[in-house]
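There are structures below to look over.
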Structure I
Amino acid sequence: MTGFYFTLLAVLLSGISARDQVLVAALSDRQGQRPGVLITAGVVSILTATIAAWLATSIAPLLAPQARSFLAGLSLLFAGGELLIFAPRRSPKEPTRSLAALAIVLTSHQLTDAARFLIFGIAVATNAPIPAAAGGAIGGIVLLGAGWALPQVIADPRLRIARRLIGGGLVLIGAYVCLSAIGKL
């Protein structure tokens with residue numbers, strides 16, 4: 001259960017003002033709170049969390065414990081880098097009402113976002129992919145649900161500052177884990 005709780009907390013923190021959350025908030029603000037958007041976002045969150053955990057199950061058994069720790073540290077570094085480098089774009093001027101298009105865009109955002117890197121890293125480190133996937137999926141659904149329900153709150157610029165601070169923290173933690181795994185600390 002440790003993997004579940006760590007992943008849930010990590011996804012909730014790293015998903016603040018993420019690209020997918022901002023997109024769902026923008027659609028909700030422009031088009032109203034359509035239930036189809038929320039359902040599509042939830043399904044995509046489950047799918048991408050499952051993919052991240054599945055990739056971990058493909059790699060983790062091949063690695064020694066130190067290598068798993070190093071890979072988990074790299075995942076933290078990538079997640080922190082994503083939070084520091086990539087900012088959500090402005091909302092589209094004429095967003096489509098297509099749920100299929102939304103699913104494609106959300107999937108592309110989520111497969112390369114900090115939350116999925118963290119799901120992967122925690123699943124590798126704990127060798128518990130199912131709890132990590134469950135925690136990540138629930139965290140993703142909660143974040144996208146918040147974007148859907150509270151679009152004005154998600155647009156607050158202070159959340160982007162929090163996103164950068166969390167990213168910096170993840171980079172530091174990731175560097176520490178990597179250096180510890182190779183015996184430099």
Structure II
Amino acid sequence: MTKRKKHWYEYLWIWSILFFTLGAFNIMFAWLGMIDFLVPLAIAVFGGNKWFCNHLCGRGQLFALLGGSLRLSRNKPAPQWMASKKFRYGFLIFFMLMFGIMIFQTYLVASGGADLRESIKLLWTIRVPWGWAYNGGAFPDWAAQFAFGFYGLMLTSAVIGLAVMALYKPRSWCVFCPMGTMTQSICKARNAKELSELKRQL
């Protein structure tokens with residue numbers, strides 16, 4: 001049997017590892033994580049599908065690798081409540097609230113209303129000193145504040161993803177991933193609009 005040739009995007013799990021590694025040594029690399037925010041939204045808005053989640057998500061690939069190939073997962077079905085609409089949208093609202101607080105903190109630093117906090121918040125509550133990853137000087141404080149906050153947000157979601165990967169199936173995080181829920185909503189709204197326009201034309 002001929003071995004299937006892998007596509008380039010099947011190696012994007014490396015990107016996920018690289019992001020956290022670079023951010024650990026220089027927090028400004030956390031800005032690169034915006035790619036994982038903007039690209040799926042763009043694909044959903046202009047393409048009307050979740051191609052990013054299915055093919056380009058390095059985090060999902062990493063969980064599949066760790067939990068599947070390396071067998072670090074119990075491989076048990078996730079509880080039904082985790083896939084429920086209430087939980088998924090509730091978690092999305094909570095996630096966006098935390099993102100909004102992060103943006104507000106960035107604004108305070110930019111306006112001079114607060115000092116730069118060289119730390120990240122793990123699981124939204126545990127403040128972890130991270131000052132070694134930033135030496136200052138080259139970038140404004142507000143840009144560094146955003147990087148610290150965003151890296152903490154990404155690290156928190158990765159920790160949650162690893163936990164549910166170990167407890168349940170490898171890609172259980174994908175069931176309630178905020179970006180997945182958001183892009184799914186965009187796709188549904190976009191496709192419903194296109195269907196409505198098509199019906200009007202008939």
Structure III
Amino acid sequence: MTRLVYLHGLDSSGASAKADKLRQAFGAAAVFSPSYPAHRPAAAVAALRARLSDAALTHAVVVGSSMGGYYGRYLAQELDFSHLVLINPALRPWELLPRHLGERVTATGERYRLTLELAQATHPYAVPPGADRTPITVLLDEGDEVIDYRIAAGIFRGQAAIQTYPGGDHAFAHMPEAIQRLRKILKPERPEGSR
């Protein structure tokens with residue numbers, strides 16, 4: 001049964017390096033890593049909603065990287081995730097994406113043009129402050145060259161478990177540490193005296 005769901009970022013795919021590391025650590029059968037059109041917000045949310053509504057994914061731990069974190073946080077408001085782990089999340093993509101306008105190619109080979117209109121189309125999927133209902137862990141590389149780690153740290157201060165790592169980058173250089181955190185989330189310690 002799937003225990004982990006990995007949501008990739010913009011222009012990536014379900015076959016990303018992070019997804020591969022999760023499969024290596026937890027087993028291919030335990031990790032569901034769908035490819036979806038992260039660059040088309042409405043289609044991305046619709047595709048993920050359909051894929052993650054499967055009963056086999058109920059109570060899964062969802063790991064979202066960059067835009068995957070943004071969509072995962074939105075979907076956590078309506079779907080039954082047991083925990084949400086955000087890796088270098090893009091929490092304000094309507095502000096971030098305009099810095100990267102132009103022709104782009106996804107990992108699956110789809111060519112598209114990133115426009116201001118497309119960037120603004122992400123805004124309806126923002127989660128209002130204090131609305132999160134799923135336990136959240138935020139993992140941030142301070143050296144992220146795409147997204148200032150302080151944005152997520154500020155948004156989740158006092159509301160989520162936050163771990164920042166010195167150095168690193170947007171690709172996230174601390175997957176071994178993230179995997180150790182995930183092991184603890186998947187197998188919480190039992191209280192003393194319990195069987």
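Quick note: the coordinates plus some simple rules give every number you see, no bench work behind them. Model, not experiment: these values are computed from the prediction. Cβ atoms are built from the backbone, for glycine too; each structure is taken alone.
General observations
- Source structure (of I, II, III) for helix-only ellipticity at 222 nm (-39500 (n - 2.57) for each DSSP H run of 4 or more, over all residues; to 500), computed value -19000: II
- Each of I, II, III could give mean count of other Cβ atoms within 10 Å over residues 23-30, but the derived value 21.6 comes from I.
- Distance in nm of label points 7 Å out along Cα→Cβ at positions 7 and 159 from the coordinates reads 2.4; which among I, II, III: I
- Between structures I, II, III, the greatest calculated value of volume of the Cα convex hull per residue in Å³ is seen in II.
- Per relative contact order in percent (Cα under 8 Å, 6 or more apart), the highest-valued of structures I, II, III: I
- Computed 41, 22, 9 for Cα extents along the principal axes in Å, for residues 71-126 alone - originating structure among I, II, III: I
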